[in-house]
Structure I
Amino acid sequence: MDLARSLELSQQIIEKVWGKRHVLIVTHDNPDPDSLAAAHALSHLLLMKTGVQAVIASGGVIGRRENRTMVEKLEIEITPIGTVDCCQYDIVCMVDSQPRTGNGSLLDDCQIDIIIDHHPLRVSDDGAAIIDVREEYGACATILYEYLLAQEVYLGTRLATALFYAIRSETQDLGREWSPPDRRAYQDLLSLSNNRILFEIGHAKVPSHYFLNFNQALESARIFHDIMVFNLFEVEHPDMVAELADFLLRMDGVSVVLGMGCCNEEEVLSLRTDREDLFAGKIIRDVVEGLGTAGGHGMIAGGQIKPMLGNHAVQRELENTLSKRLIKVLGYESVRGRRLLAVKI
C-alpha cells in the first residue's frame, strides 16, 4: 500500500473541503458496488474529518438486485442526479469515474474539484482539481480504504462490508486485475465485515424476467473465432448486460465477449476478456468510435450509444456493425458467426 501518497492526497482533500458547507460526491451512472462503496467511504472520511455531511448522487438506476440489496443493508443514501444543481455546492467530487467520459449525467460545464478513480487517466491535470487516479489498482474502493487508514479514521462494520464487497466484486475475488494494495485491503476488511450481510447481498432474490435475460443472451449469442457477441435488445437496467458478459466469458474456447442491450433509449455495451495481451478499454473505444463513448480497464470495459431509437431490426443492424468492427480491431478475418446454441431452448 502507498500510505504516504494516500496521506498526502487525503490531507489535501480534507483541507480543500474544510470550512465548506455543501459537498457533492458523484458516481458514474448506474453505479456498481465499487462506485457506491468509494462514494460512501469518501463521505464518511469528510464527515469524520471536517464535519460536513456530503450528498452522494448518481444518474441512471441501481438495477442489479445485489447492488440494491447492498445499498439497503449497508444504509448508503443515494440522491438522483437529476434533482441536483451542482452550482449550489461548494465542492464537487467524482469517484470511480472522470468528467466527460460518457458514463455520467453531470453537466459538462460543472466544475469538478476532486477526482478519485482507478480507470486510465482521461483528464488533463491543470491544477484546478485534486486528482488521484491509480490505474494499477483493481478497485477504487482500495484507494478510499487507504485514505481511511492513513487518516486513522474508524471503520464501522457496515462501511467495512461495503468496501470489502466492492473489492471482491470488482476484482472477482482477487482473480481479475488486482494489485497488492487490493489484496491487503481485501484481507484487512474481510475480518471486519458482516458475513450475514455479505451472504444476503450475494444471494439476493431476483424476479422472473432476470432469467428471461439469460434465455435471450443464450439464444442471441454468436461466436466468431474466440469472440462471442450477444444482444439482449431491451433491458430494464444496464447492469444486466455486464452480468451476462461476465457469465458468458466462462464458455470454453471464448476469450472475448461483447454484450449489448437498450435501456431508456441508450444502447449499453459491455466488453469482457480473459486475455492479458489485450486492453479492453482501448478495444471498445475503437469499436464505438464515431458512434458513442466508451472506456475501461485491461479486461473489463463498457460503452454507451445514445440516443438509441428504433425496433429490433435497427438494434440487430447495430449488432452486426459492432461485431464486424470488433473482429477487425482484433485482427481477425471476417467470418460468419455460428450460434452458441444449435437449437432453441
Structure II
Amino acid sequence: MILSLTEILVFSFLLMLSFILIANPMKVNVKANRWFGLLLLLWASYWFDEVYGLISHNEIEISSYIFVAFIQFLAPPIFYISICYFAVPAYKVSSNISKLLLLPTIYLMFILANWYFSLDMYWAKLGLILINAFTFITLSFLKIRRHQKNIQQFASSTQEINLNWLEYIIIAIVVLVVAVSVFNLVFFTLPLNGFMNVMVLLVVLFITYYSLRQTEIFPKNKAEVKVVVDINAEEQNEEPKRQVLSDDKVVEIKAQLDSLMERKSPYLDSELTLMKLAQLLNITSHQLSYVINKGYSENFFQFVNRFRIEKAKRMLADKKNEKLSILGVAFESGFSSKTSFNTTFKKMTEQTPSEYKKKCSGL
C-alpha cells in the first residue's frame, strides 16, 4: 500500500510540476523552466509502468520501446541545457546541438543494433548511461559554480539567483544513487522500490518547493541583458582586460562613487544592481564595472556589501540598537535576508553578527 502510494505521488508531482514549468504562468526564467519542465516529464516516464499497472492491473514496460529508451536517455543533456539557460542569458541550444547529441547518437546506435541484430549489449548500454549521466551532471555543476561567480559582477544580493537549489538537486541525485547502491549491498534480501521511491519523493518535494519560488535571474531589459553578457564574457576571457577608461578617469569616477555611497547610501537598497548604480553616476554599466574592478580590486557584490557590513558593524556596536534584532540590523543595512547577512558578515569579518555584537558590548 505504502509502495503504491509513493509511486503515485512521485509520478503525480513530477507530471504536475512539469506542466506548470512548461506553461510558466509567472513568466520567470522562461526558457530555463521549459527545459527543466521537459526534464521532469522525462523523469515521470520512469514511473509510468508502475502507475499504469496499478490502474489497469496489466504489466507494461515502456522503456523497452526504442523511441522511449532513446528519449529517456536525453534526460541528462536536457538537465544541462536547462542549467545553461538558467546560468547564461544568451545561451543558444542550437549552437551546441552537435556536442549535446554525441552520446545520445551513440546510444541510439547501440539500441538499434541490439534490436536489429539481437545482440546482448546490456553492459555496453549501462556503461554509456552512466557515462552520459556523469558527464552532464559534472558539466551542470561546473556551470552553476561559474554562474555563482558571474552574478557577483552585477548583483548585490545573490541568494535568490545563485542556483544553489539546482546544486542541491545534483548532490541529492548523487546521494540517492550511492544510497541505493549501499542498500543493495547491505539489505540485498529486502525490496528496494519502497526505499528508493520514498527518497525520490523527498527530492521531488524539494524540487517543487524551490521551482515555485524562483525569481528572475537576469534583467528582462534587452540592453541590460547585453551588459551582463558582455561583462561575463570579459570575466571568462583569460587575456588582460582592455582599458575602458584612462587611469585619471578611474580616479575621478572613484571619487564620485565614494561621495555617492557616503551621501545617498544606495547600498541600503537590497535590490541594488550594477545598472541602477551606474544610472545614479550617469555612466555606463561597463564603465562602473571597470572602475570597481580596477579601482577597488573587487567585484560589484564585494564592493556594495563592504558598505553594508560597515553599516551593520556600526549598528551592532551602538548601544542605542541593543533592542534591535540581528534580522532588524540586516534589513537596516541593506540585506534582503538574515541568511545572506550572516554569510556575508562571517566571510568579511571572520565573525558572526552575534559574536561581533557580544565583543562590542564587552560580554
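Since every read-out is calculated from the coordinates, none of them should be taken as a lab result. Just so we're clear, the structure is a prediction, and the values are computed from it rather than from any experiment. Cβ atoms are built from the backbone, for glycine too; each structure is taken alone.
Points worth noting:
- Which entry (I, II) yields the derived value 1.06 for Rg/Rh (Cα atoms, Kirkwood Rh): II
- Read-out helix-only ellipticity at 222 nm (-39500 (n - 2.57) for each DSSP H run of 4 or more, over all residues; to 500), computed value -12000, structure in I, II: I
- Computed 0.40 for FRET efficiency 1/(1 + (r/R0)^6) of positions 133 and 293 (r between Cβ atoms, R0 = 35 Å, to 0.05) - originating structure among I, II: II
- Value 15.5, calculated as mean count of other Cβ atoms within 10 Å over residues 205-212, assigned to which of I, II: II
- Among I, II, structure where distance in nm of label points 7 Å out along Cα→Cβ at positions 53 and 77 as derived comes to 0.5: I
- Entry that produces 22.9 once mean count of other Cβ atoms within 10 Å over residues 21-28 is calculated, selected from I, II: I
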